[in-house]
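None of the figures in this text is laboratory data; all of them are computed from the coordinates on show. Bear in mind that the values here come from a model prediction, so they are computed numbers and not experimental data. Cβ atoms are built from the backbone, for glycine too; each structure is taken alone.
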Structure P
Amino acid sequence: MSERKIHPALKMTLEMGPIVAFFVGYVLMKDRVFTFGGTDYNGFIVVTAAFIPVLVITTAILWALTRKLSKMQIATVVMAVVFGGLSVWLNDERFFKIKPTLIYLLFGGLLGIGLLRGQSWLRLVLEEAIPMRHEGWMILTKRLCAFFFALALANEVVWRMFSTEVWVSFKTFGLTIALFAFFMGQGKLLQTYGTPRKD
């Protein structure tokens, strides 16, 4: 089934909305404690519990409208449900904080396996959107592989050495800006190795 096109603003809202909602919810409830069934839960855990269904619902809506989800989107939802669920169930925020580390290690590792085989598995995912010669794909894959491992390390440093408030800001803005800056910084590579788009 081919992908259906939707308005870019709607697509961005569905993709980024849960992250922004998580940040806003945390800011509003970070100093509060809620009691359920005789157990106290801090604001972070409560916001995490609310974030999981919101992410699942918005991802389901995105799939219903476009009939397509990227492997990264699917992995993110699965990781959020598993590790967010563990954080809520065990009342331990560390599980949710480690989620970005595992996601970036997973994708960095997959790209690394492809590189060891002399292949760019990134090309299999993005070739239609980014026409480029084989040499360019190999360079971009090596860069993104290293970048994912760097993000995993950065997440570990931030959640282990800084406060929850700092980590939430880092996750919401720092990681998003870093990914955007990385791809914006690949303009020269795309210009050098890009090929004409096929109609």
Structure Q
Amino acid sequence: MAGPRKINPWLKAGLEFGPILAFFVAYLRLKDQSFVLGGTEYDGFILVTAAFVPLLVASTLVLWRLTGHISRMQVATMVLVVVFGGLSVWLNDDRFFKMKPTMIYLLFGGLLAFGLMRGQSYLKFVMEEVMPLRDEGWMILTKRLMLCFFGLAVLNELVWRTMSTESWVYFKTFGLTLALFAFFMTQGRLLQTYAVEQEGEG
């Protein structure tokens, strides 16, 4: 089976992160406005959410079309965005969309936990080509990432339930992304200790 097709990395990054940045910019422009559609009043957050859902679906499908591959995590994220974003727009209630990151991290953390209970690292199946590690390393990294996902789920709940919508948007756009980046940056020693030496090295 042929692997994913290579595309321009800037285009790939734009398709993956563009919808999130577009959501952030649109929210800042429309956050204090309200709109009446079909006799129902919607605030700026709901309107931006309504635009974000199809934009994310379209960018994911374009990425799939160009590369011939999308990960299970991307599929799960897209489905949850459609479900929770759709509920927010349909019920005119922003709480559903704010709960979406919680559901995503609980899902990912739960899947990793299920794999660990079976003595497997599902993370290895997803990232083995990117980070070749010995099995012991994958198990340790999987446990740590599972705890990270559960921690982020709790943190998202605390932020959206106790802080303003604007604060949550900043947290969602930058805080969660930086948290995951920081997690992998702090795993350098583990990656070095359990790295699989490539042929021809040494």
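With distance in nm of label points 7 Å out along Cα→Cβ at positions 51 and 107 computed over the structures P, Q, the top value is the one for Q, the highest of the group. Out of P, Q, choose the structure whose coordinates give volume of the Cα convex hull per residue in Å³ equal to 145 when calculated. Computing volume of the Cα convex hull per residue in Å³ on every structure in P, Q gives 145 only for Q.
Comparing distance in nm of label points 7 Å out along Cα→Cβ at positions 91 and 187 across structures P, Q, the highest value is found for P.
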